[in-house]
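These are the structures, in structure tokens.
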Structure 1
Amino acid sequence: MKLLASLARIVALSLVLVIAGVAMSQEGLLYFPEKAPLAELARFVPGARPWPSADDFRGLVVEPAARPAQGTLLVFHGNAGHAGYRAPYAEALAPRGWRVLLAEYPGYGPRGGELGEASLVADAAATIAAARREFDGPLYLLGESLGAGVAAAASDRVGHAGIAGLLLVTPWDTLLNVADYHYPWLPRRLLAWLVRDRYDSVAHLAGYRGRVVVVVAERDRIVPAEFGRALFAGLAAAKALRVVAGADHNDWFEHADDAWWRETMRALQPPDGSDH
């Protein structure tokens, strides 16, 4: 009996330590910023310019070279690295006639500021407002993983005004559900108390009536496709679901060729959209 009591105390203490670790290190579990000067970010994205300026930096913008932009794609990247690493979005979409704006988060790249949902969403809403003021034509939001949660919440923050559509790549329905998947041994009520940042995309998009394309990676082990499918099922907007066959969370881009982007952008636009 003494042995069982000792084991129970050890298990209880271990659980308390794990719970305390989760509670105290949420930023370290969710956000993996890479700090870098603006010049280093720009080096990854040929032809980009700091936007709105180097002194008031919010992202890198790439204009289509051969024709006027048919619209703007505002990209909110995933939880790791910095905006410069998302050059492939510009490489894929600027030649198709899109202005691509790679937004940077507070605390990432050269930007100061706090990490966390409140900080990132407020800043993203300000970035949306600035983009709407400067650029003509339709504005679309592209959110990748964490960025899908940021895009959904920021769109909600601005009342979805002026948002022509959302392209949500490897998204979740709620961050809590993903946390529940990765920590199945923690009681959900306890997990709900521990997880401060919620990124509840289902709630944030409940009132959205624009067009939404949800992209899930078939073999995603970080944000399994079931969570993106759940988000898709809850949307009342005009919507399309795209499954990237054989792809995992971080390699789906390798499966996206020119035809894939053409079909995806057509799904995102109204029937008379001009992407070709």
Structure 2
Amino acid sequence: MYRNIEEITRAAGKIVLQAHHIEDSVEIKTSACDLVTAYDTAVQEFLYRELSLAYPEFGFYGEENEHCETQGRKGWFIVDPIDGTANFIRRLHHSCISVGLLLDGKMEYGAVYNPYYDEMFTAQRGKGAFLNGQRIHVTDVPMNESLLLFGSAIYYRETIPATLRFVQELFPRALDFRRGGSAALDLCYLAAGRADVYFECCIRPWDYAAGSLIVQEAGGIVTALDGTPLRFYDRCSVAAGNPKNYAELMDVSKKIADEPDMKGRIR
């Protein structure tokens, strides 16, 4: 039923691959670190058109707010046309197209596509997670053997102290850290066993909707940093790991959240 989502997402990748003079199309949205290009808009318009034709019963909720149609629908697509826009502008090939389908309040399907490497991560609820059609699974390593990925929530500067506090607390416990600049791909890398933990103190639904399902279907655990379920209607923190390291991540999160100067910094 959802095969068309993968095909449409892959087709949208051609817009990314054909991009040229990217720096000439950059605009600032809410701040100097919140950027959009003409290609973000073009990819979203393509996805809106094609997904609406293929699945007229579902609404659409995209990062570029021209398309937000959720009222009266039991399901809608949550779309980030280019996750990792700063990487895209600088021609760092760690960016992707993320398409998730929320149905009756739960993630039903997710597709995350990096067109530069032709890597398509997909998952359907209850049916497993895949990379280019091959089944993927999270690792089973404990925290002291874990490679950690994190995001710095650059749109929400008030969360920076909490982010750095997490790094400080987790660094001596873990194998090493990486910061990739694309939440959707970071979650998929966790699902594929390329990394073992991911966290970010505040991001938006289109950044994690598809990736969160892919992690869960790969055997991982994804929640907010306080252990509550992810919210798909508002910004939220994200904590993801495997069954052997997630509990320790939650212990660290609780410790930090209880510190007086961290109150309200983890959303």
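Bear in mind that the values in this text are calculations on the coordinates, not laboratory data. All values derive from a computational prediction rather than experimental measurement. Cβ atoms are built from the backbone, for glycine too; each structure is taken alone.
With mean projected area of the Cα convex hull in nm² as the yardstick, tell me which of 1, 2 scores highest.
Result for mean projected area of the Cα convex hull in nm² over 1, 2: largest is 1.
Comparing structures 1, 2 by distance in nm of label points 7 Å out along Cα→Cβ at positions 64 and 120, which one has the largest value?
Largest calculated value belongs to 1.
Consider the structures 1, 2: one of them gives -12000 for helix-only ellipticity at 222 nm (-39500 (n - 2.57) for each DSSP H run of 4 or more, over all residues; to 500) as calculated from the coordinates. Say which.
Structure of origin is 1.
With distance in nm of label points 7 Å out along Cα→Cβ at positions 160 and 224 as the yardstick, tell me which of 1, 2 scores highest.
1
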